[in-house]
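These are the structures in question, set out in turn.
Nothing in this text is a laboratory measurement; each read-out follows from the coordinates by a stated rule. In this text the structure is predicted, and so the values were computed from the model without any measurement. Cβ atoms are built from the backbone, for glycine too; each structure is taken alone.
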Structure P
Amino acid sequence: MSLIDPQLAEVLVCPVEKSPLTQDVPAQRLECTNCGRRYPVREGIPIMLIDEAEGGPDV
């Protein structure tokens with residue numbers, strides 16, 4: 001199961017690190033593979049705002 005459209009998932013990266021993202025389906029979020037920031041997905045729309053992210057080194 002996928003949180004977002006597979007084509008979108010292929011091109012999305014962390015806005016801070018520019019690293020790939022993994023999908024955490026149960027938690028409804030995308031997670032950066034490098035810094036660990038977690039971005040929420042609401043109604044199939046990834047919220048890629050740094051202010052909306054959880055975790056990461058400077059949060």
Structure Q
Amino acid sequence: MLIARLVIGLLLFAAVVCFALSIATGQVRWRRIGLVIVKWTLIAGLAFFGVLILERLAVLL
């Protein structure tokens with residue numbers, strides 16, 4: 001659980017850095033990279049928590 005939170009936090013931090021670089025340099029490339037990182041971070045986070053929920057449901061049934 002701690003590793004998943006750490007990875008998700010670092011990925012979101014990387015996305016913020018990409019957005020800051022986009023603002024600082026004015027290059028659209030950094031904004032696109034930041035959006036890709038955010039998208040895959042959200043997908044990975046939802047998948048991870050979905051697995052946790054399914055594990056809890058399996059124990060209850």
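Here are a few things to note about the model shown:
- Source structure (of P, Q) for helix-only ellipticity at 222 nm (-39500 (n - 2.57) for each DSSP H run of 4 or more, over all residues; to 500), computed value -33500: Q
- Per distance in nm of label points 7 Å out along Cα→Cβ at positions 35 and 51, the highest-valued of structures P, Q: Q
- Structure with the greatest value (metric Cα Rg over 2.2 N^0.38 Å, set P, Q): Q
- For 0.75 (FRET efficiency 1/(1 + (r/R0)^6) of positions 3 and 19 (r between Cβ atoms, R0 = 30 Å, to 0.05), calculated) the corresponding structure among P, Q: Q
- Looking across P, Q, the calculation of relative contact order in percent (Cα under 8 Å, 6 or more apart) that yields 32 traces back to Q.
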